[in-house]
Structure 1
Amino acid sequence: MLQRTLVLLKPDCVQRRLIGQIISRFENKGLNIVAMKMLRVTPELARQHYAEHVDKPFYRSLEDFITSAPIVAMAIEGLDAIRVVRDMLGATNGLNAAAGTIRGDYSSSRQMNLVHASDGPESAVRELQLYFSANEFCDYDPLLTPAMRAADEA
């Protein structure tokens, strides 16, 4: 099933200049970036994005981190994109993430784990609406799609 998910390249990813390397992994997998922008997360946006964590003891450090530097927000589309992207990221804690995953290759922290991705279809819809308006999505079908998947997989 074709899905769309939110991916955030977090402040540590931007600060470490890993943006291009991470984006290329998604593109090499055959996923499409259908919206992308760099922005600063405000405290208000952080509270909306992490609404389920606002009352937890660790929330303040989470907000301080996500607002500390720019992020890159992307809408990524592809077959079973939510699961595929999360599998590519690896375990939340970089110390526990398998080699070959993004976090396994580049992270050694639970909080500074480089990338956020929506964890399900409902959160993907909610999170995409926080970061993108409807007119910011650029739907397209790459010319190489027939070489990446069979026509009946769409």
Structure 2
Amino acid sequence: MKLLTEIYSELRLVLTGKTIDAIFPPLVFVIANGFVDELVAITFAVGVSLVFFVVRLRNNQSIWYSVAGLVGILFAGGLALLGGAADFFIPAMISSLTLFLASLISNVIGKPFTAYVSHLTRGWTLSWFWRNDIKPAYTETTWIWAVFFVVRFVLQLNAFIS
């Protein structure tokens, strides 16, 4: 039960934090694209990105995640318009491969990638993550991420080729 509570806490932190700005717009595109044409789906996703941007700006919060989400959706949307909906996922494949490599390399050099991600979402100092009693958990999590991202890349590549 404790594990479920911890997972819920982490998920809640991601969904209510800054990273939602980069996660939600692509999800809007995927859902909308099932019901409307690509241009309308892209418009919905860009609209959601702009809403996040305006809300962050209005509340004097950091706009960087919303800017990253907006740039990402504009880039992916442009690819989708040029080559069809499948091209929307080219950035996702690049992202999956990049995150796999980041996870792999960061563990090899002894600085687990998930510690950096946790640092960004929690704001704790990086030195806390490198403690001998904490670092092994982040190393293990980073290996799990590496496996996840390589499997996701292979599945995305297979869907893209099909």
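Readers should treat all values here as calculations from the given coordinates under stated rules, not as data from a laboratory. Worth saying up front: this structure is predicted, and the values here are computed from it rather than measured. Cβ atoms are built from the backbone, for glycine too; each structure is taken alone.
Source structure of the calculated read-out (mean projected area of the Cα convex hull in nm², 9.2) within 1, 2: 1.
Structures 1, 2 were shown, and helix-only ellipticity at 222 nm (-39500 (n - 2.57) for each DSSP H run of 4 or more, over all residues; to 500) at -10000 was computed from 1. When distance in nm of label points 7 Å out along Cα→Cβ at positions 24 and 144 is computed for each of 1, 2, the one that comes out at 2.6 is 2.
Comparison across structures 1, 2 (criterion: relative contact order in percent (Cα under 8 Å, 6 or more apart)) gives the highest value for 1.
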